[in-house]
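Several structures are given next for inspection.
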Structure P
Amino acid sequence: MYTFEEWKKNLIIVRGGGDIATGTIYKLYQSRFPVLVLEIANPSCIRRTISFCEAVFDKKVEVEGVTAKRTESLEDAFAIYGQGQIPVMIDENGSMIQEVQPPVVVDAILAKRNLGTKITDAPAVIGVGPGFCAGKDVDAVIETQRGHNLGRVIYEGEAAPNTGIPGMIGGYAKERVIHAPATGKLHILRQIGEIVEAGDILADIEGTPVKTLISGVIRGMIREGYDVKKGLKIADVDPRVKEQENCYHISDKARCVAGGVLEAILHLLK
């Protein structure tokens, strides 16, 4: 067990706690790295059942047997680490990076653009997905596009640009992702894990129904009461009805990306 100062010197800060970031956070935790997660105050997470960012709302969340807790201070974060858990802190601008000066910063926000991460933030800075340039913004970039290069570590250049088209699952791509048909507060009618039929109403946005185009399992749904804007991604339906358990497990994509992050950390720190 580290002392407080030793903990800070070995701490890996991960910006973002969504489903892809959670794969990385989980792998680093299981590899015995101390991790601090930085999130925004109102994350728009879809795959809530397997995302550590939900600790922002619920104060405590468990993913595959690993618990994350919301923290308000660095000292409390260290106490949470001492309990064998992962601290999650609201810090939209990443100000804690300057205070801690960690050896590693991982930007896994997946905003498709750089929201302020700099190559000077730490000895090893890693960007996940498009929006970063290895050698300029960060030391390494992890490919997130499905296909042969998924999880590949890039030390010079950028990841493949965002296509805006979801990966193909069960013969469906863009059809399985649901975007808000209106602006307003979301009221959920069907829950994550439920089997639905094409045309079913999954939610309501102040009188406007939210329907699924395909049959399958609701794999993700934004939180009840969330103020959504028209066009925002708010739900995801998996056409593979026999794979309900996938709603509660880290995805293959997230695990693959996590492997790339771990490889980059070990390589950069030598």
Structure Q
Amino acid sequence: MPPLVDCQSSADTRGVPLQRVGVSGVAMPMRIQGLKGSQAVQAELALTVTLAAETKGTHMSRFLEALLPYREQPLDVLGMGALVRDVRARLKAPAAQVTMAFRYFIDKPAPASGLSAPTDVEVRYEGEVGADGAYTGIVSVTVPMTSLCPCSKAISRYGAHNQRSLVTARLRFEGASPSIEELAAGLDACGSCPIYPLVKREDEKHITEQAYENPRFVEDVLREATLWARDLPGITWFAVTCENLESIHNHSAWGMHEETVVSVRSGA
């Protein structure tokens, strides 16, 4: 059998380098390192590399070949750097990028009854190795919570409208990041009240009263999340967003804030 033609490695004369080419929507069982061990998740990944102007295409199969050995290795955003470096080396590319999104489950006890059940948070790892070989990783965590409107409470004779809010923090660290559990717990404290998967009547009373005593606008949540993120050990950059899925409007209230942290705090 004659050798098969490698079209991807042929020359391209149009003079256009491409920042990212590869595969997306890759569904794969993975293991994620948590606070007390690892957890199996169903992840969706995108694996890409930069492509030189003189090269016609990349080799799609090599992305999966690089990924497969990592299926059973417990990963956090820092540990994902080895995968990104392997992608870059296997594709012989100047730079490589990997993103991995998944739902991570955390056991969460109710505030009054203490009954516990798993609740899920959305997590996304973003990793890149540049031409200098240095790895940069960003972890993103989205946590649902309750927010109660301060204006509604101030102007009403009784009650106040509240809604579910989605708060997302994208965080870049110098070195290892806190665990997903620790990040989720920190964001939980930024709203009017956390959300719980298993709630009895005594829990519902506690949640209702806690939210009523702790009203917060989107702006309040963002400012609380900003103060929390600034104090994370090793933080170098972050962006926080909050979306209130309004209960009295057919639209959401939304806001965001981004900062580069000048002085990196130690974990001491």
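Can you tell which of P, Q yields 1.0 when distance in nm of label points 7 Å out along Cα→Cβ at positions 2 and 122 is derived from it? It would help to have the intermediate numbers written out before the result.
Numbers: P: 1.0; Q: 5.1.
Computing distance in nm of label points 7 Å out along Cα→Cβ at positions 2 and 122 on every structure in P, Q gives 1.0 only for P.
Which structure, out of P, Q, was relative contact order in percent (Cα under 8 Å, 6 or more apart) derived from, given a value of 20?
Working through the options, I get structure P.
Determine which structure produced the value 54, 37, 32 for Cα extents along the principal axes in Å, calculated from the coordinates; the candidates are P, Q. Write down the numbers at each step before the final one.
Working: P: 54, 37, 32; Q: 82, 43, 36.
Here the read-out was taken from P.
Taken together, the values in this text are just the output of simple stated rules run on the coordinates, not laboratory data. Keep in mind it's a predicted model, so treat the numbers as computed, not measured. Cβ atoms are built from the backbone, for glycine too; each structure is taken alone.
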